[in-house]
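Please find the structures below.
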Structure 1
Amino acid sequence: MRIARIAAEAGVSAGLVHYHFDSRDALLEEAIEHSYERAGDMRLAALDEGRASAAQRLRAMIDQCLPSDRPLREDWVLWVELWLRAVREPGLRPVAARLYERYRRWMAALILAGTESGEFRSDVDVDAVADVAMALLDGTGVRALIDDPAMDVEAARALVAGRLATELGIEATALAE
C-alpha cells in the first residue's frame with residue numbers, strides 16, 4: 001500500500017505520515033502494535049480475569065483471536081500483511097517474532113493458570129499446547145478471513161475449541177459458546 005493512499009484513508013497529508021514514520025515498514029510495525037494493544041484491551045475489558053475460570057478466559061481468547069467482526073477482520077488483514085512482508089523483507093522478521101512471542105506468552109500463561117488451578121490436566125505441556133492453539137487459530141482464522149465456505153468463524157471456533165479441550169482434558173462445551 002502506498003503512503004499516499006494511507007494518508008488519504010486517514011484524512012491527512014502524505015507529508016504528515018512521512019514526518020511521523022520513516023518508512024512503510026515503520027508504519028506497518030506501529031499499526032500492528034496498535035492493533036495488538038487494542039485487541040488486548042478488548043480482551044481484558046470483555047472478561048474480568050479475577051472472576052472468570054481459565055476455560056472462560058480461554059474461550060474469550062479464542063473469540064478475540066478469530067476474525068469474527070469488522071475490527072477483528074481489519075486486525076487480521078494487518079497480521080497477514082506482516083506475515084507476507086516478513087517473508088520478503090527480513091528486517092520485519094524481528095517485529096513478527098516479538099509480537100508472536102507476546103502472543104505465545106499470553107496463551108501459555110492462560111494455560112498454565114488452568115493447570116495450576118486444576119481446571120486443566122496437570123500433565124499438560126503448556127508451551128506445546130500454546131503453540132498448537134496459535135497454529136489452530138492462525139490456520140482456521142485465515143480460512144475464515146478469506147470466506148472459505150468450509151471454514152467460517154463458527155466452524156473455526158468449534159474446531160479450535162474441540163482440539164484444545166482434548167489437549168487440556170476438559171469437555172469441548174467448556175470452550176464453546
Structure 2
Amino acid sequence: MSQAELVEIFPSRGAVPPDLWPTLARSSREEIDILAFSALFLPDYYPDLPAQLAAQAKAGLRVRIALGDPGSNAVWQRGSEETIDDGLVGRVKAHLAYLKPLLGQDGVEVRLHGTTLYNSVYRFDQTMLVNTHAYGSPAAQNPVLHLQRIPGGRLFDHYINSFDRVWELASPYEPSTRARVS
C-alpha cells in the first residue's frame with residue numbers, strides 16, 4: 001500500500017472531525033507548532049489543552065506557538081477583511097490569556113508575528129493541518145488540508161519551511177507587558 005502525503009481535504013475547519021485536534025495533540029511526542037492569527041477555537045473547544053501541552057512539554061515535547069501581534073497591521077487588516085474589524089485583535093488577546101499556564105515553561109515558546117498569513121499551520125509531529133485563508137472569508141469557513149510527512153514528500157516540508165520563516169521574524173511574547181520584545 002502506498003502512502004499519500006495529502007490524507008484528506010476538509011471543506012471548512014468546522015468539517016474537521018472534532019476529536020482530531022485533541023487526538024493529534026495528545027499523541028504528539030516530539031513537537032507541536034501552531035501558526036495562526038488567533039487560533040482561539042483551540043482553547044475554546046479544548047479548555048484542557050494548555051495544561052495538557054504543559055504536561056507534555058515537561059516530558060520533552062517542543063511547543064512553538066506563533067500568534068498574530070495584536071498591534072500589527074496584518075492582524076488589523078485581516079480583521080477588516082473578515083468584517084470583524086478589531087474583533088480579531090480581541091481573539092488574539094483572549095488566546096494569549098488562555099496560554100498563561102504555558103508561559104515560561106521549558107520546551108514552550110510563544111511568539112507574536114506581524115506577517116500576512118495565507119494559511120494557518122498546525123503541526124503535530126509528522127501530521128499537519130493547514131487551514132487555508134481566502135480573502136474576505138473567516139479562517140473557520142476555509143478548507144483544511146490534512147497532511148502527513150512521507151519519504152520524498154514535499155507539501156509537509158513546504159508548510160514547515162513557511163512556519164520557520166515566520167517564526168524567525170516573530171518576537172517573543174512577554175506576558176508582563178503584553179507586548180513584543182524587540
Structure 3
Amino acid sequence: MGPAIEHKRYLAVIFDLGGLILDTERPSFIAWRRVLADRGYLLSEDQYFQILGHTIEDAEIIFHNAFGPDLPFNEILVQKQIYLDKYTAAHGIAIKPGLFEVLDVLEKLSKRIALASSSGIELVEQRLIDAGVEGRFKTIVTGNDVRNGKPSPDIFLLAAKKIDIAPNLCIVLEDSEAGIQAAHSA
C-alpha cells in the first residue's frame with residue numbers, strides 16, 4: 001500500500017472515465033477485435049493497450065502503424081461502435097466498485113470533481129447515462145475540447161482551469177499509461 005494522501009492539501013479530483021469509472025475496456029477490446037477479425041486483421045491485447053487513453057485520431061495512427069495504411073479505419077470505427085452499442089444494450093456497462101462511495105466522500109469533503117475523458121462528448125454523455133451516473137460530474141472535459149490528447153497534459157490542465165483549481169492542488173485518477181503520463185505532466 002502506498003503512502004496516504006492528505007486530503008486537506010488537495011482541493012479537487014479529476015476522474016478518467018473508461019476503465020476507471022466504467023468497465024469499458026474489455027467490451028471495447030471484444031468489439032475492436034471482432035470487427036478487425038471480420039476484415040482479416042488480428043488485434044492482440046498488447047496492440048489494444050496501446051490505444052487506451054488516446055484520442056480516436058491517435059488510435060487511427062497506432063492502428064495504421066500496426067496494420068498498414070490501407071486499413072479502412074473509419075469504416076472499422078463505425079462498425080466497432082455499432083457492435084459495442086449492441087453489446088452495451090444487451091449487457092450494460094459495469095460501474096467499477098466503490099465509485100458512488102468515493103463520490104459521496106469527495107462531496108462530503110467539499111472537493112471539486114471533474115471528469116476528463118479522451119472520448120468525444122456524445123459518447124461520454126451516453127456512457128454516463130448508461131451507467132446511471134449522469135449529473136454526478138458538473139465539469140466534463142473531453143477529447144473534443146483539447147487539441148492534443150493524452151499523453152499531453154492538455155485535458156487535465158483544462159479540467160483544472162474549468163473547476164478553478166491550480167493543477168498542483170488536483171488529484172487525477174487515471175488507469176492508462178497515456179493518462180498517467182498526462183496527469184504527471186499536468
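Comparing structures 1, 2, 3 by distance in nm of label points 7 Å out along Cα→Cβ at positions 129 and 169, which one has the largest value?
If we compare distance in nm of label points 7 Å out along Cα→Cβ at positions 129 and 169 over 1, 2, 3, the biggest value is for 3.
State the single structure among 1, 2, 3 that was used to calculate relative contact order in percent (Cα under 8 Å, 6 or more apart), giving 29.
2
Out of 1, 2, 3, which structure matches -24000 when helix-only ellipticity at 222 nm (-39500 (n - 2.57) for each DSSP H run of 4 or more, over all residues; to 500) is calculated?
1
Can you say which of 1, 2, 3 returns 33, 17, 15 when semi-axes √(5λ) of the Cα gyration tensor in Å is computed?
1
Any read-out appearing in this document is the output of simple, stated calculations on the displayed coordinates, not a laboratory observation. All of these numbers come straight from a predicted model, not from anything done at the bench. Cβ atoms are built from the backbone, for glycine too; each structure is taken alone.
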